[in-house]
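Enquirer: Heads up, there are several structures right after this.
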Structure I
Amino acid sequence: MPQVALLGAAHIHAPGFVKKLIDRKDAHVAAVWDHDAARAKKNAEQLGASIVKSVDAILADKKIDAVVVCSETDRHEQLVLKAAAAGKHMFVEKPLGFAGDDARRMADAIERAGVLFQTGYFLRGLPVNQYLKQLIDQGAFGTITRVRHSNCHNGSLGGWFDKEWRWMADPKIAGCGAFGDLATHALDILMWLFGDIVCVAADIKIVTGRYGDCDEAGEAMLKFATGVTGTLAGSWLDIADRAQLMITGTEGHAQVMNGQLYLTCKHIEGADGSKPWTTLPQGWPHAFDLFLDAVGGKQGVPLVTAREAAARSIAMEAMYTAAEQRRWIDVEP
């Protein structure tokens, strides 16, 4: 049975991962570290694990196979580089990097170490996204001209980051605000479906000022190397986010509304867009479960690569730069 350690539990998704670790019978959490002693104690008690006061002590333990990094983003690089040097498989909550440079360094170290890697881009596993990727790969949409993805909630309006998760609304610690936090999921889907981005423009803004200089919403335009034009939204100010994804091509159109797919495509019988399309493949387990499956020895598990995770951080940094400079910015490979 794989032995796992938790390196930081600061992220808002950490409680969900802890619950999954408790529910899994094929992995054992041996140790917990967090620079916040109270947080370490709380999570160790829930997991029935030992509190270890030193990251180095955890990484030196040869019985520990993998680590779960849910620390503040500005601590990722130090933890990831050490974990890679120690040969530990790792799940690192998104975004991988504070910006592009640290994300590249982490991806380099992970690849050199040859360890398993995963991050929290769970939208790939949704049946709708699985099906759309199949159709795109088959050319069912013809020449795709434009795409759109939106990932928004009311976190700022609802005060989600007022207390325990306040660091996530501090760009000096999180590396971004609302746009980077949520749009990174949509960005992963668009890059997974349509490939590399060559340049971006963006408008990223503060509206309520609830979290000081932390951005609360943003919209970006993306130019893909394939010629596709995309738009991307991420926000903590939306009371609803009903239209999540749109793909427009010369031979097909797809719209995801409230999680349901409306498909118009002359190559597919019955796909006239009049009602939800429900002939979908089985979805994947959550990204975190996929990681635990892979650590447990399951073969062929579809994981996000470290290089893919770094590419998302690089593109996101370019969007913030574009918004600040009010111009198009090229995205470096």
Structure II
Amino acid sequence: MFTRPPELPDSALLDALLEGWGLSVASLEYRAVGFGSHHWSGTDTSGRRWFVTVDDLDAKRGSRDELPGAVFERLRAALATARAVSDAGAVFVVSPIPARDGAVVRRVSERFVLALYPYIEGVSQSGEYESVSDRLAVLDLIVTLHASPAALTSATRVDDFVLANRDELVRALDDLAGRWDRGPYSERARVLLCGHAKGVERLLARYDRLTDEARDQPDRMVLTHGEPHIDNVILTATGPVLVDWDTTLIAPPERDLWMLESGDGSVIDTYTKATGTRVLPSMLDLYRLRWDLAEVALYIALFRQPHADNADARESWKNLNYFLEPARRWPSPM
């Protein structure tokens, strides 16, 4: 996130790191990277560097009715799975460092949850993969991840295919007649959604049909990262590693593959040869569609709440305009 939460002073983080990990931090710097969690880099009194991630449980609710405790448990289960896979020898998994009590996450407050990571030396990129070889290098990691033994995933959550913030999006679609006035982007968001309402409803119906198909094939499910895009890859001296394991789930393999496939079929062909698993175009559509709808639902929910005109809001408005174009992004009849 670009804007650090004012409710979270450095002193709260320093106390959590000391109490949870016995870590005495000499310096702490907010890093405006990513767009979902808050990040800091820090150096302890011995000179060792660390990376701190803080998640806002309110912002990560899947629906208006989901309680913070449920969000916490969902996050904890995902990161505990990543830690288990890492401990089993998957060196490409950048997992959280357990606190002294063994926990992979620690409550800073009722709203905020902290995880501590090693600082990874390497090169980070953003945008799109630059080459097929880059995609295939990450695919090698995904193939290994998908083959994780069941003993490591016994406590891992299974994808329930619930679309995050769908309830807020449906409420918004039913409330397009009157002006929205909760902040500087509210009315602009309403006007934008008005122009694409029918397309969004069409995509929601398509999403439901695809999730029915996915539920009918539980035997295809594997351990997935959830977001293996280039922003979650660090190129190190020994090869690429994956960060941001907070969405780890048991799910169809296409949950990871759609982000790696460039359209030339090389990723799908390589995955099929490596695993013997036939990749289903309908499931690739499912997760690409889910991504679009979840982005739209998230930003519509944000702009229907009180908000300020800050860097995060401006980025959200840009993203909403990009994803809220169903006719362009999904031109085929569905």
Structure III
Amino acid sequence: MDKTIKISIILPVYNSKQYLEQALNSIKKSSFKDYELIIVDDASIDSTVDIAKKYNPDVLLINKRTRGPAYSRNKAAQIAKGDILYFTDHDVIIQKNTLQKVHDHFQDKNTNCVIGLYSLPSKNWNICTVYKTAWIRFSYFNSPKNVNWFFTAVGAVRKNIWQKSPDFEYHPIKIDGSDISYGYDLYLDGINILLDKTLEVKHIKKYSLKFLLKNDFNRAFGYTCISQKSFRIFGNLPQKGFANVSPGFISGTILSALSFLALTSSLISPRFSLSIPFFFILYFILNIKFYLYLTKYFSFKTAFSSIGIMFIDHLTCFIGVISAVAYSLFSLFSLLKKKKPI
């Protein structure tokens, strides 16, 4: 007979009125009922708290000032009563059987951490939203069964493992990637992170081009700051990439920068224009599997439209990486400057 494992659902929110009701409705409709819902509001200035109260969460915490989702998740995890901590986001709709599938995984005492992935985006969404959501799903779907990152949109970990491992890392500056960092810490501690590719949730966030580029700049900045903590990560980059960022994506990011540099240099000297076709063709070849994926599940038009967006996105990621390296060097220089001579 199965032992019921109580799940603590941890949901950080901030100015989430656009999506929160849909997310909470999906939790309410879950077929698995043995859970507690902990919502942490990060000092929202819209009607987020009022919406949250309508759904009578077991715990509603309100931060006095905005601290970021990592801080909110840590705060909730510390008071959670469940054997399993299940993390989700305000713009994620779970399926009726999502929590049941999570529960079933943890019936195996050797399972300590499970993550899922996004379902295919709606064909009716704008091209930026389709591109971003489809790319995340594509990268996860092509990953191995056991991974070295965590996913706070749909991820669960045993409470006793959480208590032994570091919290989500909180940064004084706003950078993304605390879940990636946490997953890598688990991996280094020998904890297997299972990627269940049937554990799907629907991501309903709508992306404009401006929001997409801002989001991916922050993620590139954050991922780079995280990767600099460990030389082991740098050693893996050419063969395995970092988290769900594949070597192909890293190469594409570099190629986008080289292509842009060649394009701008050609305005000064025409001889640089000779290298532009080479860089663009190589860039296209590196990403052709993703374009074929978009063609298969959406249309040729969607795939073609994504080429330009992906190029700009890669270029933005490159700028994020360079900015993070510059920030780290500046921080190191400032630290050395403050040290008094012996």
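Bear in mind that the values in this text are calculations on the coordinates, not laboratory data. If you're wondering where the values come from, they're calculated on a predicted model, not measured in any experiment. Cβ atoms are built from the backbone, for glycine too; each structure is taken alone.
Enquirer: Determine which structure produced the value -14000 for helix-only ellipticity at 222 nm (-39500 (n - 2.57) for each DSSP H run of 4 or more, over all residues; to 500), calculated from the coordinates; the candidates are I, II, III. Please report the intermediate quantities before stating the final value.
Expert: Values: I: -10500; II: -14000; III: -16500.
Of the structures listed, the value fits II.
Enquirer: Compute distance in nm of label points 7 Å out along Cα→Cβ at positions 164 and 260 for each of I, II, III and report the one that scores greatest. Provide the component values of the computation, followed by the final result.
Expert: Numbers: I: 3.4; II: 2.2; III: 4.4.
Answer by largest value of distance in nm of label points 7 Å out along Cα→Cβ at positions 164 and 260: III.
Enquirer: Of the structures labelled I, II, III, one was used to calculate FRET efficiency 1/(1 + (r/R0)^6) of positions 188 and 252 (r between Cβ atoms, R0 = 25 Å, to 0.05), giving 0.35. Name it.
Expert: On the way: I: 0.65; II: 0.10; III: 0.35.
Going through each structure in turn, the value belongs to III.
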